[in-house]
Structure I
Amino acid sequence: MKYGEKIVNEFDVQKDLEIWPNEHEREYLIKMTLPEFSCLCPRSGYPDYATIYLEYRPDKWVVELKAIKLYINSFRDRHISHENTANEIYGLLEEKLKPRYMKVTADFNPRGNVHTVIEIDSSKITK
């Protein structure tokens, strides 16, 4: 196994998703584009590809960039639906970072004449 495969396969989101203290009190927005997301369809096993867009307004914590990359890459061999993918990413980051605002958009490549976009936006969620 090559070193990149080993790191991704051994990534444990609970202990390896590194977060850092936010050193700034001002309001600001962090935007990330993760264009190489892949996972496996839970029904067929065919690969699914997406671009994940993450934006958040941090409060006390920010996510370390290599850690988010490894987390996103850890989906590569998982059988998971589009909806579960977006909800898992959102839920984990919401739990770890407790941001003032967050939006996750999972824009999946078309497959079988279907293009799926899942968006979870904290400003549009009613509790």
Structure II
Amino acid sequence: MNNKAVRKYLRDVNRKLCCRKGTRKRLLDGFREELAESDLGDMNYEQLVLQFGKPEELAQSLMEAVDPAEIARESKRKMARPYYIAGMIALILALLVAAYMRYLSVHAPIYVIENIEDISVIEE
């Protein structure tokens, strides 16, 4: 399976599958075997789509063999992913602000004392 078009097609199908990683691998391995038995020659991506259907359609047909409960769990997990990422970004920002505030609380008094000493020298 050295054909770039086949690899791209399989990657697109993989992205459309909504199941656990192990199930996805099993489904794609089965389809790879089917592709190996077919005489693909030097098919391009469009020819693969014409022969096997759009990646979304093929993924949908492969998903018919998957337990609906697994699909529901994976779908729920994919929907929650952006919230987890946003939460992690918010946590990192909060930690950075806290570190900066800590830095200011330690270094700001030293800066003020140094400037007060400079001002007193100027006034004399």
Structure III
Amino acid sequence: MEASRAPSKGEFICVTCPNGCPIEAEYIREPGKPGTLLSFTGNKCPKGEAWVRQEIENPMRTIATSIPVTGGSFLNTSVRTKSAVPLGEVFEVMKAVRATPPLQAPVKIGQVVLRAAGVDVIATRNVAKI
């Protein structure tokens, strides 16, 4: 087996349910390619298998941050991505968030404030107009 294809081992803590199972996994990850899960142990439910497979093959993250608001009862509103984005696109989303001009109050929870990397970024705090 080539050095770049040598299997790696790692321990992951599953975050999909309250069990927090420690999952030991063996996988191959090559630069610029999706990883390949070879084996795993330690999950107490099927969610663990799906989670560790995704974490190796296509890691996803939900992003939470804030955006300034003008004319409102708060200076910022918290925002998050409506769904998870691939780990490699986190910086693209954050670049778009930072480039977003201040929102004008009022802002409502669930309001789409921008779309970046194919995902909606929504407000998670109401900001009343003053």
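All of the numbers you see were taken from the coordinates with simple rules; none came from a lab. Just so you know, these numbers come straight off a predicted model, no measurement behind them. Cβ atoms are built from the backbone, for glycine too; each structure is taken alone.
Source structure of the calculated read-out (helix-only ellipticity at 222 nm (-39500 (n - 2.57) for each DSSP H run of 4 or more, over all residues; to 500), -8500) within I, II, III: I. State the single structure among I, II, III that was used to calculate relative contact order in percent (Cα under 8 Å, 6 or more apart), giving 31. This value belongs to structure II.
If distance in nm of label points 7 Å out along Cα→Cβ at positions 84 and 108 is calculated from each of I, II, III, which structure is the one that comes out at 3.0?
Value 3.0 for distance in nm of label points 7 Å out along Cα→Cβ at positions 84 and 108 corresponds to III out of I, II, III.
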